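What follows draws every value from the coordinates through simple rules; no lab data is involved. This one's a predicted model, so the numbers in the text were calculated from it and none came from an experiment. Cβ atoms are built from the backbone, for glycine too; each structure is taken alone.
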Structure I
């Protein structure tokens, strides 16, 4: 939301149309008496606003989920340009996904706006204006191949965050999940060769050039 990864924050969006009472076993926190509020049943008392009421009341009381003024200030500044940034994120990501598919060093690419993606039909129906700037892909070779590729990048940063104006990449198998074996990685749903690329709003030709020169250095 802020676009520069300088603060933490978020938003809860609830249409107020979900019928929680039809699934009391799944959502007892909303449909059963809450003893911490003297037996209050949120769905009975707040109706369609039950979810938002419970989230606000309990998260603020129990977890202190109140945003710091500086974070709110930064998020509000970022939101002013969100509608300008998102089309660029999506356009850049799609062009890079197509470029990666054309390279022999790349084993696979997962981006929902690619026509061969299994979710492409849903994207056309629900997100006709674009999805996001995040894509995943894998290189042929070993874990070290991915490490060598990232070490050769000059513009794209190796960091853990996403949705930044700056492009960033992460190889979980050698970073956040580096203590796991290949078998353990697969058990968690993370392929050993998976790399997550959060595409920023830089000039896409510069980004593609950076990826190309890093791929050119690989010995596969």
Structure II
């Protein structure tokens, strides 16, 4: 399950690739490590066109999984978007594109530990997008902050292709690379858009070094 990714391409590259009309992110710095429950850029539909905004990674957790818990850290990866809990956000008003340049899956080691293995597009094209959904939700994300209202997002997962499956056989994120895929995810009726919930072709991904940390 992908719980770490990077977005180190330029802000302008995101705007051009996703057809962004309005950018509300300010001066967006490279993000070599994006973890759950932290802020990251997403592209969503708005009245005046697509907009680039910051959102917190982790959609609301279904209530049945929160019994006895004081904090909801969110659901980062969504495998079954047609289930009753997720279906409310399947329309175009709640779909988003999550820009990335690499993502990580944990490799389990013989000694019982694990290490992150990073994947990116092959062929020199850095930027891609996860097929995401977003919402605004009131909950306790951090105990010290108490109840807050946040813009949240998560992204769909699917069957792993051979490249990712060699490390993490259970699943991989749904990754969109072509303009027609981006437009279909943002504009098409839900049954058509969900056809995009499929693994990226094996040849389109490769293992890469970890993105360089800043500072």
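With respect to percent of Cα pairs over 20 Å apart, for residues 44-115 alone, the largest value across structures I, II is given by I. If semi-axes √(5λ) of the Cα gyration tensor in Å computes to 39, 21, 18, which of I, II did it come from? It must be structure I, since only it matches. I have -11000 for helix-only ellipticity at 222 nm (-39500 (n - 2.57) for each DSSP H run of 4 or more, over all residues; to 500), calculated from one of the structures I, II. Which structure is it? This figure was derived from I.
For relative contact order in percent (Cα under 8 Å, 6 or more apart), the highest value in the series I, II is held by structure II. If you line up I, II by FRET efficiency 1/(1 + (r/R0)^6) of positions 28 and 180 (r between Cβ atoms, R0 = 25 Å, to 0.05), the top spot, with the largest value, goes to II. Of structures I, II, the largest value of distance in nm of label points 7 Å out along Cα→Cβ at positions 36 and 172 belongs to I.
Here distance in nm of label points 7 Å out along Cα→Cβ at positions 108 and 156 was derived from just one of the structures I, II, and that gives 1.8; the source is I. Set I, II, criterion mean count of other Cβ atoms within 10 Å over residues 148-155: the highest-scoring structure is II.
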